Structures are given as C-alpha cells and as structure tokens.
Structure 1
Amino acid sequence: MRKLAILAPLALLAACGAPEDPASGGDSAMTVDGVTDTEVIFGTHTDLSGPIAIWGVGVVNGMRMRFESANAAGGVHGRQLRLIVEDTQYQVPRAIQAANKLINRDRIFAMLTAVGTPTNNAVMAQQFEQGVPNLFPGTGARSMVEPFQKLMFAQHGIYYDEMRAAVKYFVEERGKETVCVMYQDTDYGIEILEGVQDQTAVMGIEIAETSAHKPDATEFTAAILRLRNAGCDLVLMGTVHRDTILVLDSARKMGWEDVAWVGNNAAYGQVIAEHEAGEGYYAFVHMARVYPDDDMSPEVRAWFEGYVERFGEEPGLPAMEGWRGADLVVQALEIAGRDLTREKLIAALESMHDVTDMFGYHLSFGPDDHKGASESVLSVVRDGRWVTLAQRISY
C-alpha cells in the first residue's frame, strides 16, 4: 500500500524560537504561545473563496458559533476563545503563507479544523517541529492519522476506510459484482483508488475498469462509455462536488441507469442532492446533515435555527464538522484547567475515551489513538435530499 508523504517544503516556516519539546506541545515553563490571561488564540487556514469554499465557509461558521457560545457563557476558565482565519483558496503556496503568519506572527495555541488535504500536508511537518497541534483537520486523508503524531487529532471519516467499507457493503449486501473506480488524479483520488484496490484484493475481486481525470475536467463522455462497456454495476468515486455532478449528469444523459455510484465525505453536499442527476447517488459519511423537518433534539434544533438566523442559510455537514471540532476543543480546555499548556490540552483530548457529540455520533481518543471516528453511515439522494439509511458501518 502506498503511503502518502507529508510534504515539508524548504523554508516552509521561519522558526521563531524552537520549542523545548515539540512532541509534547513545546511549551516553556514561563510562556505558552496563544495563551494570555484573558484569551486562547486558535488559527485555521481554509478555503473561503476557491473551489472547495463550500466546505471552508461552513466549517468556519460552525467553529465561530461554538466559540461565540462559549465566550457568551464567560469563556473557558475565564479566558475568551479567539479564532484567526486565513483564506488559502485551496492553494498550497497560500496555505504555507497562512501557516507562517498564524504560527510565527499570531503565535496561535493550535491549528483548528484547517480544510484541505494538500494544504494540510504542505504545512504539517514544520508545524509539528514548532510544537503546534493540528486539531480535527477538514480532510479524510490517511496522512491525518498515519503515521501516528502526538500533535494530531482527527474527527473526520478516513476516505480510504470509507471506500473499503463501501466495496464490502455493496458486494456482500447489495450483490454488486463488477467493481470500477472513477477518481481525480490527485492525492485524494489516489487514496480512493487504493482503498478499492486493497479491499477487492482481500475479497478476491478484480477491478473491471478505472478512469482518472484532472480536478478541472468537464468532459466525461468517453470515460463513462469505457466504464459502461466494462459492465460496471458499482462505481466508487474519488470526486468532489463539481465533478460528481458532471459525471452523474453525463451518465444520465447516456441512459446508463443500472449502476450504483458511491462517493464519500468529500462529495456529500446539498448541491449534489438538489441536482436532478444526483438522484440515487450514495455516499459514506461520518456525519449526516440534518433538515429542518427532521426529528431533532431540542439542543440540535436550537443550533440549527441559530445557524440560519446567524448566517442566512441552513447548516450542512461542513458546519456540523466545524461546530463539533470547536466543541471538542472547548471540552478539552475545560478538562485541561486554568494552568493551560499544549501538553495539558493533548492529555485532556486523550482522556476523552467515549464521547457522544450533540448530533449523536461517537468518537473515542486515547494516548495511542487520535483517530476519533471509526464508523460511517450510508446516505443516498432521494427527491432532492440526503436520506440516511439504517446501516452504521464500522471500519
């Protein structure tokens, strides 16, 4: 299995005083970056105006809501929580610049829910050298959990695991026989391909056909013809919102109906559900979005309505993920106490062995396990909305 490397560009970040112990958070006995008598400062680099802004904006909105709620209640141990946001437009050079500013100029305590696989990969190695934790990044890449990093905690479903679960479920439970893969020719897309390759190998199944495309591709007729001619009845997709819609639309126009299209967290959005071609499309996700007519708990209902009032739109999965990441931090800060260091924050997170979030999903952390999520739910598009099926699948 090919492992994704965490990139470490030369001169990525200009060090401003190396921490004494990066593996534990690197705090000196006298001062802690990002912690004052009155506040704790977090930072995030994310996409607010680029190709995955639908994720970046929602995640930031969710974080802001949770921090604002905590601050309105007096903060945590008398400190207000401050979030500094930098827009990367999903570009690696911008992510490097943003991380440099956040770590060396703003002196943040930790990075929180930074969105994007290549952007996280580009800054993590140097970030860890400077002792800055990377908490709950907005990506399901394996590099967020492998190899184990003391300063890394995840809450996101892992794309590779979700694809393995998808192959197993659709072959064993739905009787699919001819497995194919359509994916972006990127680190993300290759993880999808590898997940399918590894699971089919275990099950003794051959992959009938694959098709790779550039992230900005707009024409899929030839690729879909090749998959259809191969007799595919299950296509695992390493796509995001835009190319998912284009692929599904092309297949529908060609009249290809007897096939299950299955994606993951990265291609789970209301924009897909609302598109005519999205009908019947499946996705494995670690959290399923809620709709205003769903049966919600009073706490979730208040959050949902508060989000609509605050931002003028319904919250989707990105907002849920941002809120949960911030909430996990609030809980950990409470446990860590007033005498706050990064090492104490990490210990607090590792003590959260069995957490059920506001939405009913389970997470677990420990000294040797920072992965958080270990199961996904299967959702399908029906009549313009995501419907969560009964299956909750562990991996």
Structure 2
Amino acid sequence: MTINRGSFWLLSIFYLFYFALIGVYIIFLPKMLLQSGYSAIEVGLIFSASPMMRFLLPFYFRYIKGVHKKHYLIALSLSLFASILFFITIKSFIAFFIVNLLYGASMGVILPYVDTLALQVVSAKYYGRVRLWGSIGFMAIALWLGRVLKSPVQSLTYLSLLALFTLISGWLLVGFNNKEKEDSTSSITHPFSLKRYWAFWLSAFLLQVSFGAFYNFFTIYETANGISLEMTSWLWSFGVLCEIAMLYWQGSLLSGNLLRLIELATATTILRWGLLWLYPDSLTMAFLSQSLHAFNFALYYSASIAYVYSLYKEKRLAQQFFLGITFGLGGSVGAILAGWIYEAKPTFIFAFEVFIALLSWVAIRLHSYRKGKNVSV
C-alpha cells in the first residue's frame, strides 16, 4: 500500500499534540489541584469523571447510530472550550468536576475517530509509525514540564495551548476523510454487538484493570522498595522508549494473525506483573518488566484496534467502545481496586494484578476458541 506522505505527517502531528495534552492532564493536573487546596479524595473523584464519560458515551452513539464527522468536530471544539473553563472553575469542586465530564466526553470522541481514520489512510502496517509520535509527545511534555513548571496557572496554560494545537491539526485531518459512510473492509454485516464477542471484550476490560497498580502505584511501589525517585523516573522513560521502538517496527507483525498477537501481549503482561511481585527491590528486574511495555501496551493496543476494525462494520463506534471499556471502565475499576489492595497489603498488589492478567489471557483464549468454532452467542 502506497501512503500519502501529507496525511502520514498530519496524523503524526495530531498524535504528538493529543498525547502531549494527555500528558499534562494526567501527570501535572493532579499535583496542581493539590496545590490549589483540593483533598486527595476530591482529586480522585475529579479524575474518575473522564474515564466515566469514555465508558458511557459509546452507548449514546450506539443509540443514535454511530459517530459522524460533525460529532468529531464538535468534540474538538469542546476540548478547547473545557480547557479554558478550567481557569474559571478551578476554585469550585462541583464546577470543576462538571467541566471534567465535558472534557472527558470530548476526548472520548476524538481519539477513536482519528484511530479509525489512521487505519483507513495508512493501514495497520504503518499505524505504529504515526502513533509513536503520541508517545514522543507524552514523554517530551513530561520531561519539559517536570523541569520548568512552577504554578497551577502555568500548567493550565500549557493544557489550553496543546488543546488549541490538537484542534487545529484535528480539523485539518478531516480533509482526508471526505466520505461520511463507513468504508468497511470487513465481511461482517450484522449490527454492532458486544454480546457476540463478549469474551474478547471481557479480556480487554480485565487487562486494563490489571494496569491499575502500574499507572497509579508504580512510583510509590518502587520507591518504597528502595529504588530512588530519580531512577524510577528513568524506569518510566525506558518503558516509553521501548513502546516507541515497538510502534516503529511492528508493521510486519500486524500483517499477520492479530488474535495471536493479542494473546502474546496478554501473556507478557502476566510475566511483567510477576517480575514486579517476585523481585520488588531488583532494579534489573524492574527494567526487564518495563521492557515488556513494548508488548503489553504498544503491540497490544495496535493489534487490538486493528482487530476491532476488522470485526465490525461500525468502525468508529467499535473503536469508541474499545476505548471506553478499556481505558474508561477498566481504568476506573483498576485504580479503585489497586487503591484498596495497596491500603490493605502493599506487597500483594502486583500478585493481584498477575491474577487479573491471567483471567484476561483465559478470556482471550476462550474468544479464540469460540471464533474458531464460529460460536455467535
């Protein structure tokens, strides 16, 4: 497949800005809220708003029969509007929570739409090479703001500017998607259904639940086991670098059996959490576990969205459900469970994630069996 270089680089620029925006929101906004007088409980509630909307929104779009260009353009505008409203509502917990609902809803529309567009324009083979710019943007903003950030207002300023750049690049992208009708390459003609492939969706949900300890407690866990904060930051960066390498080189893999890749990526997640559980104070094992981020995040995500793209005719809606069920519902449940377990028994937290990842692997194997037997319910 010959790809249009203009669309390739425009997609890359979009991912760069979008995930840099995500980086500001995830890494620096919680600290800003604490500095502004919010309690830890209030911060937790606020950061449950965006995943909640990502999970609920696909059901609405299923009801109205799909996600269209107008919804995407509205979402881009709302993301910038919400980032500006953050300045105004920062002193009111209720108002700030509501704005986070708006922000989460808009971001939950944007990424699935662009992921679908990317698979149409550059194909699964080259998807990783545009998506890796998102990882670069995320890492770059983390390293930059970690050095220069001084005040809450400054972090909101970066958030708004990146939302503006995301809007501009996102608007330009629609020129490469003039057809409103779904351009399906799938032989599947039945209506969208979670029930038909319930084992796949269960596996995707459980795998993201297993990441709850990593996303929310990895730094706390490592430093509590004698690894310095500076070295822990290098562990985070090393994981992202491995992710970028996989995104760049995975093209030939994605032209093969996607379901086998998903099974492999899920299995490596079991190994990853097992290393952290069994060797909590080993820097070597920590780096080894982080290297697996290339498989159980980069390869898993690319293979999964490509697989979902092949399963359903309603491709944008399917991508939205994938984002909502994994990073939405799975992320929320994972964070809550990890918090409870770490409070009760910190040393057991990654043992629990091994068990959850194992359940995810069993579910994806069951899905493979059912699909091979053509079981429809």
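Taken together, the values in this text are just the output of simple stated rules run on the coordinates, not laboratory data. These numbers were taken from a predicted model, which means no experiment stands behind them. Cβ atoms are built from the backbone, for glycine too; each structure is taken alone.
Here is how the numbers come out for the structure above:
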{"quantity": "Of the structures 1, 2, the one that 1.00 was derived from, the read-out being FRET efficiency 1/(1 + (r/R0)^6) of positions 128 and 272 (r between Cβ atoms, R0 = 41 Å, to 0.05)", "calculated": "2"}
{"quantity": "Among 1, 2, structure where Rg and Dmax of the Cα atoms in Å, for residues 32-95 alone as derived comes to 14.7, 43", "calculated": "2"}
{"quantity": "Among 1, 2, structure where helix-only ellipticity at 222 nm (-39500 (n - 2.57) for each DSSP H run of 4 or more, over all residues; to 500) as derived comes to -25500", "calculated": "2"}
{"quantity": "Comparison of 1, 2 - label where FRET efficiency 1/(1 + (r/R0)^6) of positions 120 and 304 (r between Cβ atoms, R0 = 30 Å, to 0.05) is highest", "calculated": "2"}
{"quantity": "Relative contact order in percent (Cα under 8 Å, 6 or more apart) - highest-scoring structure of 1, 2", "calculated": "2"}
{"quantity": "Per mean count of other Cβ atoms within 10 Å over residues 88-95, the highest-valued of structures 1, 2", "calculated": "1"}
